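The next part holds the structures, each set out as C-alpha cells.
Every number in this text was worked out from the coordinates using simple rules, so none of it is lab data. None of the values given here were measured: they were computed from a predicted structure. Cβ atoms are built from the backbone, for glycine too; each structure is taken alone.
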Structure P
Amino acid sequence: MDFDFTEEQRLLDETVRRLVKDEYDIAKRKSYMAAPDGFSRKLWDRYAELGLLGLPFAESEGGFGGSAVEIMIVMESFGRGLVVEPYLASIVLGGGLVSLAGSAAQKQAILPQVAAGKLLLAFAHGERQSRYALADVETTATKDGSGWMLSGHKGVVLNGDSADQLIVSARSAGGSRERNGIGLFLVDAKAKGVGVRGYPTVDGLRAAEVTLDGVRVGGDAVLGVADGAYPVIEHAVDRALAALAAEAVGIMETLNAATLDYLKTRKQFGVPIGSFQALQHRMADMVVEHEQSKSMAVLAALSADLADAAERRRVISAAKVQIGRSGRFVGQQSIQLHGGIGMTDEYLAGHYFKRLTMIDQSFGDADHHLDRFAEVTLSAG
C-alpha cells in the first residue's frame, strides 16, 4: 500500500504547518482562550479562506471533497500547536453528521455556510448517565403535529456555547440503551426552551451543558430518519476518533522534540543530562510510542469510512487503545524528564499532557476501546 502523500496533500501539510507555526505559541494560545468564544474568530475566518473548513465536504456542498486523510493532516498540525478553534466540534462532528445523514436540501442550506465559517455546529449527544455508551440516550423527541418537541439534558457538548446550531440526539422510541429509536435534530442554539451554560475544560478548550425544555422543531429539522440515527452517530464518532488520533500524534511529536531539546541543554554534574544512558533509554521509548501511534493514526484515517462498519469499529478502537496508552506514557515521561519546569503553567509540557489526557477520555478511553475491539473481533470470528 502506498502511504506517500499526493502533491495536493503535501501542499496542504506545508500550509497548515506554516499557519500553526506562525499563529500559535503558549502566549498567543492564552490570548485566544481569553476571547469571548474561547478561540480566535479571526483565525477561524483564515481557516475558511484556506479551505480548511470545507475540506471534508463534497464540492456540491461547498467543500473540496477531501477524505479522512486530509483531516488527519490538518489535525496532526493542530495537535502540534494545541489549536483551540472548534474544528473537531463543528467540522468533523457537526458537519460530518449533516454530510452523512442530511437531505440534499439540508446539506445545501448548512454545509456551504459551515465551510465559509459563517455557521458553527455542535453535537449535543452525551448525557450524565451515558458515559461512553453512544446508545444511552434519555433525551426525548415527542411528535408534535408535523414537528417534534425535545426535552432533556446534554453534557460536555464540545464548543456548545459558541454554536449557532446544535445537532441533538433524542429518543423517539425504544428503551434508554437501545440502538433503535434514536434521531438527530437540528436545533437553533437560541431557540425558546434551549439553555446553554458554557465553561472551560481542563485542556483549555470549551464545552457546555445544554438543557432542552419542550423545544419545538419542525419536521424539516430531522437529519435522516427520526428513529434510525444510531449508525450515523457511530460513523461520525469513528471519524472524530480518527481525527483525535492524528491530533495526539502531533502532540506527542512536539513533546518528544521539546524533551529531547531539554535533555541536550539541561546540565547536571557538568554534563548534559541527555548523556545519561537511563534517560536515553526513556527518550528512545518515547520515540517508539510516537511512531507506533503514528502508524495506527494513518490506519485509522484510511479506515474511517470503510463500508464494513464492524471492521471500521475494530480498527478505530485499536487505534484509540494505542493512542491512549502511548499518549499517557509520552506525557508522563516528558513531565518527569523536564523536572520541576514540566509542572509549570508557563511551559508547554503540562498543557500538551492535559490535552493528551482529554483525548484519551473522549468517546471512550483505552480500556473501553479495548473491550469494543474484543467484542467486534469475537463477533466476527
Structure Q
Amino acid sequence: MTKQYRVAIVGTGRVGALWETDPPSGISHAGAFALLPECTLVAGVNRGRARLEEFGRRFGVTALYGDYETMLGEVRPDILCVATHPGSHAAIVEAAVAAGVRAIFCEKPLALDMADTDRIIDACNAGGVLLSVNHSRRWYPAYRQARELLHAGAIGELVALTGYCQGGKPAPSWQSELEGPLLHDATHLFDMLRYFAGDARWVAATAQRRRHTQYPVEDDSSALIGFDQGVTAITQVNELSAYTRFEVELHGSNGAMRLGNDGSWIGRPRPIVIEQPPAEHPEFEWQRLEWQPLEFENGPPAFLQAARELLAALEGKSGLCSTGADGRASMEIIEAIYASQLRGNLPVALPLASDSSALVDLAESAGWR
C-alpha cells in the first residue's frame, strides 16, 4: 500500500493557493500537492478569512484556521507548506518541528535576516525535518539543461555572469517593512548564480533608495560578486522600471548562454571580417557571437516537481535540489550587499562574521526609517 501524507498550507494567498488553475495544474503549493495521489490536503491557515475560504472551496478542505499553532496542535500534518511573509517563517517552522512535521516546503526568502534564517535551519536539523526552499528555477528545464550544457563544455570554461532582476513586483509599493527587491525577487537571481558558479566568496555593491522615498528599503542595487575559481558576476536589481526582466547570461571562453523569462539562447563564436590579418600574423581573426534559440524539453510545473522531489526524499529515494543551506547562501549574498553599502561600497568577504541585520543597520543609518 502506498504511504499517505497529510499536507497543510500556511498562507493560502497567491502563491499558496490562488495562482492555481481549475482543475489544478500544479502551479501553487496547494495545487501541486493536491495532484499527488500520495498526499491529502488536510488544513489551511490564513489571517484573512476570504482567501482562506476560497482555498477551502477550491480544494475541498474544511479544516480552516486563523492561526497555525492551533492547526498544528489539532491536525498534526506530515508536510507543511509555508507561504507567508518571510518575517513569519522562523516562528512557523519552529512550531511545526515541535509539532512533529516531517517535511517543510518553504517560500523564499527563508527570512529577512541571517539570524532567523539560522533559526529555521537549526530547528529542522535538530528535529530531523526535511527543508526544501522554493527557489523555483532549480526545477525549470531550461536552467537544469543549461547547467548540463555548461558542464559538458558547450560554451567552454565559465568566465563570468551577468544577471538582471528588474520590476519584479506587481507594483513598486507592494513590499513589506523590510522586503525590497533584493529580498523579494532577487533571491532567485543570486540562487541561480550559485547554481552555475558555485559559492560566493566576496561582494562589492550598492543598495540605494533613488526614487521611491516612501520605502524603508532600497529600490536599486548593483553588485559585483566573486565566486569559486575566480568567476565574477555583475547584477542589476531594481524597482525603477515599468517592465519586468529576469535574465541570467553565462559568459564562457568559447560562447555564451542567455536564460530568461522571454526564452533561452546560446551564442557561438563565428569569424567575421573587419580587417585583413597582417602578413606577420595570418592567424589573426575577429569573431562575434551568433545567437540561436535553445530548445528545451518542457516539464511539469516547478511546484509539482518540487512536491514530487520532497516525497521522494521522505522515502529516502533522492535528495533535495534546493536545501536550507542553498536558501541561506542566497540570503548571505543579499546581506553582504547591504553590508557593502554600509562600508562605503567596499568588498565584503564571505562567510559573514556578523549576526546583525545589515539591512536594518543600513535603513537606520541612511534615514530610511
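List of remarks:
- Comparison of P, Q by distance in nm of label points 7 Å out along Cα→Cβ at positions 50 and 346 - largest value held by: Q
- Source structure (of P, Q) for mean count of other Cβ atoms within 10 Å over residues 154-161, computed value 23.0: P
- Of structures P, Q, the largest value of distance in nm of label points 7 Å out along Cα→Cβ at positions 26 and 306 belongs to P.
- Given 1.10 for Cα Rg over 2.2 N^0.38 Å, for residues 10-137 alone, calculated: source structure among P, Q: P
- Looking across P, Q, the calculation of mean count of other Cβ atoms within 10 Å over residues 42-49 that yields 16.1 traces back to P.
- Read-out semi-axes √(5λ) of the Cα gyration tensor in Å, computed value 36, 22, 20, structure in P, Q: P
- Comparison of P, Q by Cα Rg over 2.2 N^0.38 Å, for residues 210-289 alone - largest value held by: P
- Here mean count of other Cβ atoms within 10 Å over residues 122-129 was derived from just one of the structures P, Q, and that gives 15.4; the source is Q.
- Which entry (P, Q) yields the derived value -16500 for helix-only ellipticity at 222 nm (-39500 (n - 2.57) for each DSSP H run of 4 or more, over all residues; to 500): P
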